[in-house]
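Enquirer: Structures follow.
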Structure I
Amino acid sequence: MASASMVERALFMIGDQDTGKSTQLRSLFLDHRLGNRGQVPDARNLPNSFALSNERRLYLRLTSPHEVGESLHDFFDKFDAAIAGGPQRRWCYAGPLQPTGTEGLADAPSVIGAFVRRYSPERVRAVILSPTWRGAHFGSAAHDALVDALLATPGVEVVTADARHRTANGLVYADFFDFT
C-alpha cells in the first residue's frame, strides 16, 4: 500500500459510459506542463504518469474501473503499482468513474470515499459531466442525489462541467493541480 502522505490531490471525472470522461481528462494536456505542446492527444494509449514539477507527478487514468470490471482492490492495486518504486514523490491522481456501481465495484461516492480513507489526499474534486459530449443532461434528481452523496465525504469538492466541447474545460481541470 502506498504511503498516505504521498497522494496530494485527486480529480475524479464522473459520467456514464460514453459521456466524454476520457476526452475531458485528455483536455488536461492544454496545460503545457504535461507536454504535448498544449495539444490534446487523440491516442488512448498515453503513458499514465506525467511530471507536474520536479517533485510532483500526475497519474492519469483514462479508463473507468467500472468499465473494465475492476474491484476496489484491483483499482487500488493498479494505482499503488503505478506510484511505487523510484524516488519518493508527491502524487496526484486523475481518472474517470461511473456514477452508479457495477457488479464488481461500488458507486462513485463510495469509491471516492474509500480513496480518501486510504490515501488521505489534501484535496479531492469530483467533476460531474452534464451535459455530456452528446448534449444529454444528468437528471435533476439523480444529479442532486449524487452531489449529496459526494459531499457526505469530508473534503470532497463537487463541480458540474459542460462536456459538449472537447477542450473548453481542460485548463480548469489542470488548474486543480497547480501548486504555484
Structure II
Amino acid sequence: MRKFNAVLSMAIFALFLLHVVMGIFILSGFSEGGTFMGVLSLIMLAAVSVHAVIGAKLTIDTLIAMKKSGTGYLGENKLFWIRRISGFALMLFIVSHVFVFMGHSGADGFRLNLFDTPQLIMSILLVLTLLIHIVTNIRPVMIAMGAKSGKEIITDIILIMSVLMFAAGIAFVVYYAGWRV
C-alpha cells in the first residue's frame, strides 16, 4: 500500500504542477479556464481523495500500534506528525478551494463563485499548508520509489515548489484585487 501511495503521490504532484501553472495564468487573466482545467481538477480531486484515504488508514494503523506498545514516542516522531497534520489540514483547505467553484461550471469550464477576503486567506493557507506537506514528504516518497540519494533533487523540488507557491500567492492577490490582465 505504501508503494502504491508513493506512485499515487508522484501522479498527484505532476497533476498539481499542471494545475498550479494553469491556475496562475487563469487568475492573472492571461488564459481562460476551459473544460481541460475542470477535467484536470476532477481527476486530481479523485486521486487526492484516494491518497487521503490511504493516509488516514496508515495513521490509524500507527495509532493502534502506539496504543499496543504503550509508547508513542511523540517527541521522536514530530516529522511524522507534521506530515499527518499537514495532510489533514490540507483536506480542509482543498474542500474550501473546491467550494469556491461549485455550481459555476459550464461549457467553458469552472468559474469562481466568490473570492473575497476569507477566500483569499483560505487560498494562501492552502498554498502554505501544501508547501509544508510536500516538503516534509519528499524524502519518504523518494525512498519509497527506490531513490538512494537525492539531496540535489530534493533541493530542486523545494526550489520549484517555492517559486510556484509564491507565484500562486501572487496570482490569488492579483485576482482578489482585480488587477487581472
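Enquirer: Quick check on the output: 45, 28, 24 is Cα extents along the principal axes in Å, for residues 62-157 alone, derived from one of I, II. Which one produced it?
Expert: Values: I: 45, 28, 24; II: 51, 36, 24.
Computed on structure I.
Enquirer: Moving on to the next point. Of the structures labelled I, II, one was used to calculate FRET efficiency 1/(1 + (r/R0)^6) of positions 54 and 142 (r between Cβ atoms, R0 = 35 Å, to 0.05), giving 1.00. Name it. Display every interim value, and only then the final one.
Expert: Numbers: I: 0.25; II: 1.00.
Checking each candidate, the match is II.
Enquirer: Continuing with the same structure: Comparing mean count of other Cβ atoms within 10 Å over residues 70-77 across I, II, which structure shows the greatest value? Don't skip to the end; give the middle numbers.
Expert: Numbers: I: 15.8; II: 10.0.
Structure I gives the largest value of mean count of other Cβ atoms within 10 Å over residues 70-77 among I, II.
Enquirer: Also, I was wondering about something else. Using the calculated result 1.00 for Rg/Rh (Cα atoms, Kirkwood Rh), pick out the matching structure from I, II.
Expert: Values: I: 0.93; II: 1.00.
Among I, II, the structure yielding 1.00 for Rg/Rh (Cα atoms, Kirkwood Rh) is II.
Enquirer: Then there is this: If we compute distance in nm of label points 7 Å out along Cα→Cβ at positions 118 and 150 for structures I, II, which one ends up with the highest value?
Expert: Once distance in nm of label points 7 Å out along Cα→Cβ at positions 118 and 150 is worked out for each structure, II has the highest.
Enquirer: Something else now. Which of the displayed structures (I, II) returns the greatest value of distance in nm of label points 7 Å out along Cα→Cβ at positions 14 and 46 on calculation?
Expert: Details: I: 2.2; II: 1.6.
Once distance in nm of label points 7 Å out along Cα→Cβ at positions 14 and 46 is worked out for each structure, I has the highest.
Enquirer: Then there's this: Going by distance in nm of label points 7 Å out along Cα→Cβ at positions 22 and 126, which of structures I, II comes out largest? If you can, show how the numbers build up before the last one.
Expert: Numbers: I: 2.4; II: 1.4.
Of structures I, II, the maximum of distance in nm of label points 7 Å out along Cα→Cβ at positions 22 and 126 occurs in I.
Enquirer: A further question follows. Matching task: -7500 is the computed value of helix-only ellipticity at 222 nm (-39500 (n - 2.57) for each DSSP H run of 4 or more, over all residues; to 500). Pick the structure from I, II. Walk me through the intermediate numbers first.
Expert: Values: I: -7500; II: -28000.
Source structure: I.
Bear in mind these aren't lab numbers, they're just calculated from the coordinates by the rules spelled out. The structure displayed is predicted, hence computed values, not measured ones. Cβ atoms are built from the backbone, for glycine too; each structure is taken alone.
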